[in-house]
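Each in structure tokens, the structures are laid out below.
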Structure I
Amino acid sequence: MKKYPRLVIAGTSSGVGKTTATLAILGALRGRGHRVQPFKVGPDFIDPSHHRAATGRPSRNLDGWMLGADLNHSIFTRAAADADISIIEGMMGLFDGSSPVNEVGSTAESAKQLSAPVLLVVDGSALARSAAAMVAGYAHFDPALRVVGVLFNRVGSEEHYQLLKTAVEQATDVIPVGYLRPDASLAIPDRHLGLVMAMEQVDGQLYQRLAEAALETVDFDRIEALAHSCGTLPTPVVQPMMKNHGRTIRIGVAEDQAFCFYYQDNLELLEVAGAELVKFSPLNDQGLPDVEMLYLGGGYPESHGEVLAKNVAMRAAIKRFAERGGVIYAECGGLMYLTESIRDFDGRSHEMVGIFPAEAVMRKHSLTLGHRTVECSRRCILGEVGITARGHEFHYSTLIARGPLEHTCTLSDVGGSSKGQDGLTRHNVLALYTHLHFASQPQVGIALVNAARQATVRMSTNAGSSS
């Protein structure tokens, strides 16, 4: 058993300032000399990028439905083992998840799975005594959940905060820990998929300034005490993650402002399966590095369509790699990049790689969002027929076919209802709209690396024969 001091930062709803509060707390705790391990509840790539920038440590995703209690516990304890304190940012409202009648996929579910106390973030800008009713409702809604503290956001003065604090203390046992003032200069810009990524922040001092602002109005001794109020967690008995002893496969991982959505655990599971990861930029590089497989993650290719289209050398290199039989695994934005073109929100079409005869068309009012189970209906680079993995969809684009498209996977939602097909395939290329979390099916990472090994042997044999 081990303590693992931990605290969940949850909101009453989306938009109350959870991420701002979380980044301020992460930065301030780091400034107080602590090794801070960040986590994010739910399928999210953007907030974790900011967590990493604020703490210097990779942020990990937790998800009650996508991963389940045992995997959440394992991922948490492994990452938190050498940290002084762990901060877990929630998603949406505290009790919001995949269903209106249960906690599946919610922040509350993950908090309970980890026996973690909750710090509730409340927008106090237009509240007085009603704040007490709100906090009391959240604290008592689920008796199995420990809502231990409240942090008020967008409070303009100490006098206003004292009104909120007095109301909450008179009506509840929840501890007010302070407030954050409204400050437009500390806001992170957003766009259609959420906040901009950390790599796109012009202000490199943002996290420090958030921390400095919080230190003026937030009681961090109390926050640390709340994090230490949790009980111990059993240290999981897990097999060590042993490297695959097959030949190392070099995987080119696209990483730039157009391709930046990767779960940290996905990358590490590929390494465990025998991969060496090599970063490259479809935006900026003129050719591929010396690799035997490509991993094209999600991101914002639609926002960088003109630059991607102008990089003819990179697009041609990727297409030749696929035509020679190279293994390519792509998700969402990566899938879009492999089509013939992307039509952006302004209606402009940009030529892409052209492996799949389709155009990805951006539509502002056509959001596809939800948890997904992916099942292989045909053998492919993910594995055999019937293998399943969990993930999520989150995109505003729709594929318009310009020719025959082959799919190799079926999709279902949290309730098991069919959501159609996914997994475009051609040669040794597989492109999904779904972002998979490999920990939900560890065989996926192994299958991808093994597929690359086999393809490399065939490509070498063919090259030798042709010479």
Structure II
Amino acid sequence: MANFPPLKNKFSPEQIFMLSVLLVNGGNYLYNLILGRYLGPEKFADAAILITFLLVLSFVAMTFQLVTAKFSVLFEGTVFENFISKMLKNSIIVGILLGLFVIIFSSQLQTFFKTTTSTMFVVFGLGIPFYFLMSVNRGVFQGKKELTSLSITYQGEMISRLLITFLLLYFVNLESSILIAIGIFISFIIALFPFKIKIFPFFKSINLDATEKKLVKNFFIITAFYELTQIIINNSDILLVKHYFNAVDAGLYASLALIGRVVYFIAWMFVMLLLPTVIQLKKEGKPTVPILLKYVGYIAVIATIIILTCLFFPNQIIFLLFGNDYISIAPLLWKYALATGIFAVSNIFAYYYLSLDKYVPVVLSGLFGMLQVFCIVFYHDSLMEVVHVQIAAMVLLLIMQLTFFFLSSLKERKSTNI
């Protein structure tokens, strides 16, 4: 009888993680698509606000995850344990403060975003501290390249949110947005496992030395700034459309954004692998540009395929994923995918230089993120106009990122030849 090698020997941890991320993104897409079909455009607009808040939260918490991941590579032994202890305490404090902010201002959030209830924000706010704790836990797994455990936390979050939300919608007679918020809250707790933090001295008062503290502080500040730009570029359009347009148009736009952003979520899989890889290569004195170009090539090819598919089959895609109620948004699909694809490529450059402690691309992302917001504020006569200003802003951002890359590469070659 033939002996087959174990599955784990056929695939590297990186390949398993990439497959896992594809599964998680697919599950999250299924979650959003079923919500869109089940609720219809008007109610889906409220659900889209919660989903957008979840994305905003993920970018804020990603600051803690990326900082933890970077210094999990650089720090070892007691220094590493001291660092993790500090990150845990800070993440919980920030999580509690942000959670209280959302809860206290839930009524104002309801008014601004024209939602049916403020309770959805209260439930969401209660879950925020758990999400920050989870992000530090994930950062350790990411930095140490314990990709199986990292995959499990993402899968647990996705599967639990999917199952719990739709069980609640089916069996519980309550406002749909509240049930969705409850599903999100429970998924935060489940995503804490596997929980590695127990091995670290959480309750001890331990400080890093001055040099290490400065390294962490500087990287934390610039990463927080960059994640803020991610929030602005990725989510400001949905939030502003919900404010400026009626509920039906906001729901239509949310479905457009969900489909068009598939390229960004695929790109995120490469970003998760890029950061620790670049840091490790730099630590070993090896060239890092080849890994950047490799990932840029992957994203460019994937983005092109998605944009062309959206261009030639928009009606079929909209009808298949969301149904006939959303078909009027089909002409905008390829244009939104174009804006997102350009941003995804720009994002790879920004994270690459963030890994190398070069912050000009981060500042550029911030500037063009604000440009996008200002453009939407002043130009929102139609959903078409909203998409067009985003394309313009993202094209300019990519041009600036490429210019910095070529100038930086030229400077390094000159310094090497001297």
Structure III
Amino acid sequence: MNPAIQGAVIFAATILTLLSGIPVAFGLGAIAVIFLVMFQGFDSIQVVAETFYASLDDFTLVAIPMFIMMGAAIGSSPAGKDLYAALDRWLYRVPGGLVISNLGACAIFAALTGSSPATCAAIGKMGIPEMRDRGYPDEVATGSICAGGTLGILIPPSVTFILYGIATETSIGRLFLAGVFPGLLLTLLFMAWTLVYIWFKGFRAYAADFRFSWKEKFETVPKVAPFLLVVAGVMYTLYGGVATPSEAAGVGAALCAMLAVFIYKMWNPKAWWDILRSTTRESVMILMIIAAAALFGYMLTSLYITQTLAQAIADAHFNRWVLMGMINLFLLVAGCFIPPAGIILMTAPILLPIITAAGFDPVWFGVILTINMEIGLITPPVGLNLFVVNAIVPDVPTKTVLWGSVPYVIMMIVGLIILSIFPGIATWLPDHMMGVAAGVR
């Protein structure tokens, strides 16, 4: 059987396996072992344990549980409530100011946690009931939180960027820097849509004559300052030449733990047990996916499927932007069915030689891929943020949440187009701070 037919069979089997609901790690691992045995015999099983171990024998992976712990510690505190309240007092007179406050809080919270579900849950628990109480439509209240939560995997630190960096051997430091301006771009696009929509609908969160005093505004600043100091501390540690990304993650986890203990008085051992347990559970899940994806990638390479696909695309002589459009369409569809970690670890090693041969910057592509994963987080049937929001307000139908998210999905697509026209939005900051990467055209 030639590699093209083998690839088609493996692709169909992989899609069916993942759609069955089996955990991604077990599904990928099983597919890899079955097809290795089928096409290369039982002797190929000897590489399974070695490949699993080698994929996890990497100091960079230490960053994953550390950044997850950052999100768990901050997400378990009243941090989301404080951020939301502070921004609301400064933006309350802007049309849709309450929604814009939530989006701003999501952006800042994302810089602390690197997790989309944590951002969505922390800000949504306070923001959605408040928006509904003040008369905002359910679709706006829920859709804005769904979209704002996705910023958690784009604005650094981002576990998604860590996974992409590991899968493609791309600098994680460059990826973090590359996510800053695109993250701000999406935040501004979300806010712009909200402002225009609310302006035309004429909603008000407060009475026309209501005012917060300057004292009430400034008394919220001390509540926001610690968050900004934590972000600044992590960024300085990472880019000031003090530590590697993995060590910077440890600094971030320590700073977030101190913030939770000293600012929010989280002394209860049970609360910390829950934080450590959730960190361990999510970290092990991601590490298992990494190991299984490495075995899956080994299987594809050893059967010459990856090389055959890359050669077929090169021989087709597609226009580079037609090729990028096809890749984006594939990622959008895949994101509707497969979690981000699974997609990145399965597809990034395959797509990297294709996009670099077409002259695209792998750091820029990491941002493009991540925004596609963001869209997948708010589209069914595996839209994780949809389920997080539905758990916060179970009386709001999922259909309403979904329709409220659609305009923000369109803004993400607009963001992809802008980044394609102006790739410097993603690449300027890492090139300015770390120099132009070798081999980039």
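Here are the numbers for the structure shown:
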{"quantity": "Label whose coordinates, when distance in nm of label points 7 Å out along Cα→Cβ at positions 106 and 338 is calculated, return 4.3 (choices I, II, III)", "calculated": "II"}
{"quantity": "Relative contact order in percent (Cα under 8 Å, 6 or more apart) - highest-scoring structure of I, II, III", "calculated": "III"}
{"quantity": "Of the structures I, II, III, the one that -25000 was derived from, the read-out being helix-only ellipticity at 222 nm (-39500 (n - 2.57) for each DSSP H run of 4 or more, over all residues; to 500)", "calculated": "III"}
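FYI, it's all coordinate maths here, none of it is from the lab. No experiment lies behind these values; they were computed from the predicted model shown. Cβ atoms are built from the backbone, for glycine too; each structure is taken alone.
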